[in-house]
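Listed next: structures, encoded as structure tokens.
No value in this document is a laboratory result; all are computed from the given coordinates. Just so we're clear, the structure is a prediction, and the values are computed from it rather than from any experiment. Cβ atoms are built from the backbone, for glycine too; each structure is taken alone.
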Structure P
Amino acid sequence: MTRPALPRPALVLVTDSARRADGGARIDHIVREAVRGGVNIVQLREKHLPRAQLIGVGRRVREAIDSRALFFVNGDVEAAIALGADGVHLPEDAPAILDVRVCVGARMLISRAVHGIDAALRAEREGADLLQLGTIFETAFKPGVQPLGIEGLRVVCAAVRLPVIAIGGITAVNAAAVLDAGAAGVAVIGAIFDAEDPRVAAAALAASIGLRAPLAAER
């Protein structure tokens with residue numbers, strides 16, 4: 001079985017229900033609306049949840065996606081397998097990609113978080129399917145972290161053959177510059193998760209990177 005094709009450009013919503021006052025009670029709604037607004041990859045990132053709860057939330061998120069976007073699980077390989085995810089996203093210090101590939105088989109995409117050119121080249125050699133590179137711009141999510149900036153992003157994109165998804169401080173205002181630097185897509189948390197209307201926020205991001213959001217106007 002072949003691996004899913006990565007959408008281009010990619011618009012990734014990384015979930016983080018812990019940042020919300022409602023404790024994630026509306027995660028299904030946020031994901032559903034974001035996908036209708038143009039998000040084409042949803043990355044389930046709920047580090048505060050034990051695996052059993054993570055899988056339960058993951059099932060709700062998959063249902064909300066309704067096959068309109070790829071579904072990745074952050075960090076937990078076993079949960080990704082249990083949920084039949086399209087991909088698993090690994091932290092930079094996670095187990096070797098070859099070991100994860102043995103666990104997940106040939107069908108699942110493997111994404112690796114990287115923070116510079118050396119890690120990006122290493123992940124490419126190890127067999128990652130895509131990279132998630134950050135932090136690009138200053139963000140409250142990673143206080144005190146020196147951002148790579150557009151030039152740092154450009155250097156990494158030029159050095160690897162893999163698709164690079166940029167993350168960190170990305171908004172509808174700066175997303176186009178990120179793609180111009182060579183990124184295959186953008187990943188966001190607060191730009192959608194903190195928005196009053198996730199569909200409108202996703203549609204603005206989609207428009208900024210040239211994505212058509214066919215359900216953005218549907219109500």
Structure Q
Amino acid sequence: MVIAFRPAALVFRAVSCVLIATGLVRLGRLLSGAPDWRVFLFYTAQSNVVCLAWMLVLLVVTAAQLASQGTRGVSAPSPRLAAAVMMTITVTMGVYLVLLAPDSYQQSGGAYRPFGLTSDLVHVVAPCLIIADWLAFTPKGRLRWFDPLMWTIPPYAYLVFAFTRIALGADFGAGRVYPYPFMDIEVNGLGGVVLWIGALSIVLVTIGYGYYALDRLLARMAQHR
């Protein structure tokens with residue numbers, strides 16, 4: 001079930017690096033005269049940076065193994081880390097598609113169009129590329145039962161970072177106190193925020209175990225081929 005052909009993996013990963021990097025450059029206006037570095041305070045940008053770093057590692061490893069070991073074979077230095085990166089960026093896509101884009105559209109009275117090129121690159125394209133790489137080029141059956149629980153660490157770490165920043169009186173740009181609406185204590189109340197985080201945690205772990213089940217299923221299918 002894995003494409004064991006390194007030239008295909010190399011091309012896919014090179015294109016992925018370009019697209020993910022393009023999304024980050026556009027998001028932060030990094031090629032303009034006034035780049036907006038504040039975007040890197042948000043989980044979206046941070047998760048995309050993680051994806052870019054991981055894809056660059058995969059690209060280098062694939063190129064090196066292509067030169068030393070030939071075209072046949074897989075280049076996957078850590079299937080478990082690959083799945084962790086996949087889950088990290090899945091959070092970005094899920095929260096955007098289910099919560100942020102519809103909420104922004106409603107608050108603008110329907111005038112806001114959330115699915116622009118930059119938003120698509122960082123919220124949809126990057127996640128799909130990481131998921132596709134895992135499906136196509138990463139060996140299956142390597143995940144452990146507790147991995148989906150470990151995958152909650154990056155989003156929880158972001159919550160600690162964000163609420164610490166808020167407690168210190170710093171904002172997230174343009175006077176924006178909270179990076180995401182479900183974290184807004186003034187609007188939702190402390191109990192509401194806790195409920196939001198609890199509900200999102202349940203969804204996150206459920207999706208994580210969905211990936212785990214898919215990993216096991218694909219591994220069994222590969223064994224019976």
- Note on the structure: From the coordinates of one of P, Q, helix-only ellipticity at 222 nm (-39500 (n - 2.57) for each DSSP H run of 4 or more, over all residues; to 500) came out at -21500; that one is structure Q
- Query: Given that percent of Cα pairs over 28 Å apart, derived from a single structure, equals 36, which label among P, Q identifies that structure?
  - Reply: Q
- Message: With distance in nm of label points 7 Å out along Cα→Cβ at positions 15 and 175 coming out at 2.0, pick the structure among P, Q it was computed from.
- Response: P
- Message: Of the structures labelled P, Q, one was used to calculate semi-axes √(5λ) of the Cα gyration tensor in Å, for residues 87-182 alone, giving 24, 14, 12. Name it.
- Response: P
- Message: To test your reading of the models, identify which of P, Q gives 22.6 for mean count of other Cβ atoms within 10 Å over residues 7-14 when calculated.
- Response: P
